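What follows is calculated from the coordinates using simple rules that are stated; it is not laboratory data. Because the structure is a prediction, the values reported are computed rather than measured. Cβ atoms are built from the backbone, for glycine too; each structure is taken alone.
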Structure I
Amino acid sequence: MLWLSLHFPHLALEVFARAVADPALPLLVSDAHGARQRVHARNRAAAAAGVRPGMALGAAQALLQDHRTLPRDETAERAALERLAAWAGQFTSTVSLVPPQGLLLEIGGSLMLFGGLEALRARVLEGTEALGYHAATGMAPVPLAAVLLARAGQDAPVLEKSALHAVLGDFPLEHLGLGEAQTAALHGMGLRRLSDCLRLPRSGLARRLGPDTLAYLLRILGELPDPRPAYVPPPRFASRLVLPAEVDNTEALLFAARRQLLELGGFLRARGAGVSQLVLALGHRGRAPSRLELGLLSPSRDAGHLFTLLHTRLEQFTLSAPVDELVLTAEGLSPLAEEEPPLFDARPRVQARGEQLLEKLRVRLGAEAVHGCDVVAEHRPERAWRRCAPGSAVKAAAAATIFGRRPLWLLDTPEPLEEVDGQPCRGGKLHLLSGPERIEAGWWNAGISRDYFVAEDSRHARLWIFREHRQRRWFLHGVFS
C-alpha cells in the first residue's frame, strides 16, 4: 500500500478566502484564547502589514486601516474537508479524513491509471489549487508516517517501510502529534527526537508513558496496524461558500461559483454519475435567498460546460440585494459512464456538442423558446404536431415520412389567396405541381374538408395550398424550404 497525505495548513483562512481571486483587502480569522481574541490566520495583505498568527486581535487591527475580521468557523472547516474527501474520490476508492486539516488517499492501486506517482501527485495538487486550497503532501507505505511527513513539509516520497526509521528518526517530538503531557514527559526523560525514544527498551517506555503512547510510536513506523475508516460521501452534493465581503454584482460571483462547480465535478466523477438539475442559492443578509435553477437535457459532470451555462444564467439575473454566501446543490444523480474516444465514429461527440448547444440556447433564450417537434396521430395538419423537449420525439420515422411531403413551416392561420378564373394566385397564377391530397377529419371538433396541392409561384417558390370545400376558396397553408 502507498498513502498520499494532504495537509491543508491554511484551511481556516481558505474556507473564506477561496471565494475571491486575490483579495487586496486584509483578511483576519480570529479565535478565542481564554477571554482574549487572537489572530488564528491572515491573508497575504494582512501579513504584509505585519500581522502574525497568535497576535492579539486588537494589536493586529491597530496595524490595519481597512480590513475584514471573521471568526473561525470550525464547522465550515469540517464541511470543506469532507467536500475535499468526496472530490478526491476520483483518484482512489479509499479516502480517509484526518481532522482537522488533512486527508489520506491510498494510491497504490491508482498509479497506473494516472501515469505514475509524480503525475498523480501533480494532478491532485493542481486540482486542490483550482479549488482554492494550498496542500502539503507526504507519501509513505504507512498512513501515520505519510501524515507526519505532510505536516512537516517533507514531500519526498518514502516507498519502503524499512526506510521510515531513517527518515523519521530525526523528527522532533513536537512534530509527532503527541499530546502536550506525553511530549513534556519525554522531554523530562531527556528525549528530543523519535530516534531517542526508539533506542529505549519498549517495556520501560510503556511503563512510563502508557501502552497507548508506545503503540502510537510503533504505528508511525508501521510495526503495528493502523486501519483507517474510508470516508463515505453523501448521496447528494451541497456546497456552501461564505463570502468574505458582500458582493453586489453577478460577475464577481462567478469566481466563487466556478470553484463550487469544480468540487461538484470531482464528486460526480468519484461516483460515476452525472447531474441534470442544479440549484444555486444566493444568500442575502436579512432576507430570503435568491434561487437560480439550471436544467440539462442529459446528465453531465463537465464542470466547464456547467460553468458556461451558469455564466449565461447569471448574466441575465439581477441581484435583489448584495450576496454574502453561495449554496450550490445537486440532487437526482444519474449513472454516467466514462466517455472513451471513439476510434472511427465521431457521432457520439457530435451528439454531445449538439446537446450542449441546445442547453446554452435554453439558458439564454428560456426553456419555452427552444423545443423539439413530435408528430401526433391527427389528420389535420395544424394539429398533427406538438412541442416536446429537444431530443425526446419518439416518432422520428413517422415524422420523416410526413414531413417529406409536407412543409416544415406552416402558417399560424391559413392565408386566403386570390383567384383568377378559379385558379389560385399569389403575385401571379400558381402552377400546381402535385395533388390533390384530400383531408377530411375532425367532424366532432372544428372539422375540415380540404384538397391540398403543392404549387409553385412565379419566383419558383414551392407552396402548400388547399381548396376549402365548404367556402370554395383557396388558402396558403405552408412554405417548403
Structure II
Amino acid sequence: MWSRDQTYHFIGIGGIGVSAVARVLHQQGVAVQGSDVRASQITEALEAMGIMVTIGHRPENIDGAEVVVHSTAVPFDNIERVTARERGVPEAHRSDMLGLALSGYESVGVTGTHGKGTVSAMIAHSLMEAGHDPTFLIGGLLNDYGLNARIGTGPCAVAEVDESDKSHLNLTPNHVVINNLEVDHLNFYEGLDEIVGTMARFVNQNEALQTLALNWDDAGVKALAAQLERPFIKYGTTGDGLDFAARDVEDMGDRVRFVAWRGQERLGEVVLKIPGNYNADNAAGAIAVTMGSLGLSFDTVRAALESYSGLENRFTVRRGGAVTIVKDYISHPTGMRRVLHSARKMPHRRIWCVFKPYRFTLMRYHGEEYGQAMSAADDVVITRMYAAEERPIDGIDTPWFCDVLRKAGCTVHYVPENPDVVPFLTAQVRDGDMVIFFGGDDFFRMADAWADAREAGQ
C-alpha cells in the first residue's frame, strides 16, 4: 500500500522514534516533511539534512503530502490528522513507515519490555565493526555514532520494534529477538496474558521470519514459547540447554565481565565498558543473533561488544563536582531495580533516586514492586504523578504512591514540581552521593543543567 514514490508528512517528527524513520526514508530518496510542537536538536538535525520541518501544528502543514504519518502519541483530534481526513489524505502509523524503511533489507527486529534499544544497538554496532555497514533505526542515540538512525550500504537493517501499542503486529522482520515480557502499557493491554498472546501473533503470523531468539532467563518469554509455532534460539545467563549464554557474570561497577558460550563450547571472556550487570543478558541476545542468525565470528562480536559505548541516557554517568549524576530512561520497576542494584557496586556515600510516577494504571499494578525496587536507594524524591491521557483512578494518586514506598521502607521526599527538584537536591545532597534520575527528557535536561552548574562551581 505504501511506496517510496509517495510524499509523507510526519506529525511529531522530532520524536526519537518518528525521527529515526523519517531520517532513513529521506536517505532512501523518499519525499519527507514534518511538523512538531517545538524545535529541538533532532528537528534541527533533520532540517540540516534537507527535510522541511514546521514548528507548530496547522492545517496547511500537510499541503503537498500524499500520506500523513502519526505515532500512537498523536491524538485522533490533532488538527493535522483532522485536516487529512477532511481532505481524504490517507493516514499511516509510524510502524507502517518503519516497515517501508526496512523493506528490501535482511531485517532484524528487537522487541520486549526492557533492553530492546540496547540489544538493537549492540547488533548494529557489531555489524558496523564487521564492515557490513548496516541500516539501523533505534529509539535512542548510539553514543558511538551520535545518531539514532542511518542508512548503510550493507544488506542488513536493525530496528527496535515497539510492542507497547501493539503496532509490532504491522511488521515482519526476518530475524526477531524477544528480550523479555512483563506487565506494562496497561493503557493498551489487559495484562500479561494479552501481552504474551499478542507477541505470539507477531511471531506466528510473520511469514518472512527466518530466525527467532528468546531470552530464556525471562518467565514471560518462556510462557510465550508455549504458544509459538516456530523454532527458536535460546539465550540467557542461567540454566541448561541454552544455544548462546553469558555465564559467570561479574558486575564491576562501571563495567561488566562474563564468559560467552555457544552450547557447550566456551567462546571466551567479554568485558563490557558500560555499567549494569543486566547488560550481560542484552549482550547474550546480541551474540545469539549476530552469530546464530547473521554468521559473524565470535572474535568480531567480542571486539564490537567490548568497544560498544552504550545509548544516550541509559545508565549514563556524569560527574557534577563531587556528586555522581546518573540518567536512565527506564521507568518500569524491574529495570529500576536492576539499575539500582548495579549502582550500589559503584563508589557512593548515599544513593538518591528521583522519579516521576507515570500513569495511574501502571502505579496501581506495580506499586509494591516500585517500593521493593526503590528500597535499594537511601533516599527517594518523588514528583507529582504524570497521568498522560489516562483518567484518574480513585485512591491512586501521588500521596498514595508515596505511602506505598514508605511501607516498603523507602525514605521518601515529595517535591511536587519539577523546578523545585534541583534546589531541594542542592540543599540535601552531599559530596560523594549518587543521584539517579529515572524518567524522560524533562528530567534529563534538569540533570544535565545541574551537573553543568556544579562543574562550573555555581
Structure III
Amino acid sequence: MQMFSDLNNLLNEIVWGPYMLALLVGTGIFLTLKLKFIQVKDFKHAMKRTIGRAFEKGDLGEHEISSGQAGLSSIAAVVGTGNIAGVATAIAIGGPGAVFWMWLAAFFGMATKFAEITLGMKYRERKEAGYIGGPMYYIEKGIGQKWLAVFFAIMVIIAYFVIGAIVDTNTMVLSVEEQWGINPVISGIVISLATAIVIFGGIKKIGEVCEKLTPIMGAVYIITGITVIILNLGKVPEAFGLIFSNAFTPISATGGFAGATLRQIITMGIARGLFSNEAGMGSSPMLHVSSNNDEPADEGLWGIAEVFFDTIIICTITALTIVISGEWTTGVSGVALTMRAFTSTLNSNIGSHIVLICALLFGYSCLITVNYYCELAGRYIFGDKCVMPIRVLWVIFIVIGAFGGLEFVWTLADTCNGLMAIPNLIALLFLSTQVKRLKDDYFSDVEKI
C-alpha cells in the first residue's frame, strides 16, 4: 500500500505541475476573454435564467428533467464534501492564501463551465431512454478524436468511483465517528442503502430528490455561515487580510501548521477549487444534457450560477470561518477542522452538529448524482448493458469508502481530477469559436425580445 501511495504522490506532482495549472487557469482566462467576460457582463441575466427559474417545470418527456432540476442536481453534485473538508484541507496544507487561488480559479472557471454545458447541449444525442451526452460526444464529434473521448470516459469512471463513492463516503463516516463515535463501517452501510434507493430510480428520481434537497442543505449552511460572520464581524477584515497577504508569500510553520511553499499555496487553492466546483472537468454537462431546454447557451448559464454558488458563496463561508477561528494552525485537517472552527466561532457545540448535518447532506447529494456520470461514461464505451452493474458497484464502493485513509484518498482524487480534466480542456480550446457563436446567437435573440 505504501508503494502505491508513493507512486500516486509522484503522479500527482506531475499531473498538478506548472503545465496543468497553466492549462486549467489558462483555459478559463482564454474563454473569459473569448466570451467577453460573460461571468461579469451577463451575471444578472444568468442568475435570472437559472436560480430565478429553478422550480419551473414545463413539459417533460418520460426520461427528461427540467432545466431547474438539472441545475439543482448539478449543484448537488458539486456542493459536496469538498466545500467542507476540501477547503479545510487546502487551508491546513497551504494556509489562508490558498483561498485566494480558489477564488481566482472559480472566477475564470465560470466561463469554462458555461462552455462545457453549452457544448454538451449542442452535441447531445436523443435515444429511446432519453438524452445522453457529455464531453465524450463533443470530443469525438467536435474535434474528431474518438480515442481521447474514450480516455475521458474511462477517467470519469475511475475518478468518480474514487472522488464520489470513496472520498465523499470517507468524509461522511469520519465526521459521524468524530461527533457520535459510530463505527465508520456501520455508517457506510447505512449511506450505501440510502443512496441505492435513489440511484436505482434513474435520472428522473435523482432530479426530483435534488430539487428538494439542494435548497434545504444550501440554506442551512449559508445561514449558519452568515451567523458566524455577524458574531465575529470584527475579525473578518483580519481574515481577508491573511488570505490576500499570504496568497503570494510562503508561510512559516506556526503551532501545528507545518508551513507552506508558494507552490503548495497555489496548488492547494486551485486543486481544491477544482475538486469543489468541477469547472474544467466536464462533469456538469452530463447532468444538463437530460434537460428539456432546447437552447444550449441558455442552459450553459447554469455553469456561471453553479460555480458562483459553490465556491464564491459556500466555500468562502467555510474558509472565513476557519481563518477567523484560528484553528487552521492546530494541525487538524479535513472535516474535523471545519467542525472545530464552527464550534469555536459560535461558542457552542451546535456548530459542530450543523457542520456534521451539512457534511452528510452535501456528501449524500454527491453520491446520488455523480453515479450518473459513471453511467453515461459507461454507456458511451460499453452500451446500456453496463448501467445496472455500475449502480451495484457504486453501492459496494460506498461501503469500501468507509475504510479509506483521508490523506491518501484526497491525493488520489486530485490525480484523477487532473487526468480527467486534460482531454476536456483541450476540446474546450479547440471548440471555443463554436461556444462564442452559440453565445452570440443566444444573446442576439434575447436582445430582440
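Taking P(r) over Cα pairs in 5 Å bins from 0, in percent, for residues 246-293 alone from the coordinates of each of I, II, III, which one would give 5, 16, 23, 24, 16, 11, 5, 1?
Details: I: 5, 16, 23, 24, 16, 11, 5, 1; II: 5, 24, 32, 23, 11, 4, 0; III: 5, 17, 17, 15, 12, 9, 8, 7, 5, 4, 1.
Computed on structure I.
Of the structures labelled I, II, III, which one yields 0.25 when FRET efficiency 1/(1 + (r/R0)^6) of positions 86 and 126 (r between Cβ atoms, R0 = 30 Å, to 0.05) is computed from its coordinates?
Numbers: I: 0.95; II: 0.05; III: 0.25.
Going through each structure in turn, the value belongs to III.
Supply the structure label, taken from I, II, III, corresponding to distance in nm of label points 7 Å out along Cα→Cβ at positions 78 and 302 with the calculated value 4.7. Present the calculation step by step, with values, prior to reporting the outcome.
Working: I: 3.8; II: 4.7; III: 1.1.
So the calculation was done on II.
Match the computed value 0.91 of Cα Rg over 2.2 N^0.38 Å to one of the structures I, II, III, and report its label. It would help to have the intermediate numbers written out before the result.
Values: I: 1.48; II: 0.97; III: 0.91.
It must be structure III, since only it matches.
Of structures I, II, III, which gives 16, 39, 27, 14, 5, 0 when P(r) over Cα pairs in 10 Å bins from 0, in percent, for residues 262-333 alone is computed from the coordinates? Spell out each step's value before the answer.
Numbers: I: 19, 50, 26, 6; II: 16, 43, 25, 12, 3; III: 16, 39, 27, 14, 5, 0.
It must be structure III, since only it matches.
Out of I, II, III, which one gives 18.2 for mean count of other Cβ atoms within 10 Å over residues 30-37 as computed from the coordinates? Please list the in-between numbers first.
Numbers: I: 12.0; II: 21.1; III: 18.2.
Traced to structure III.
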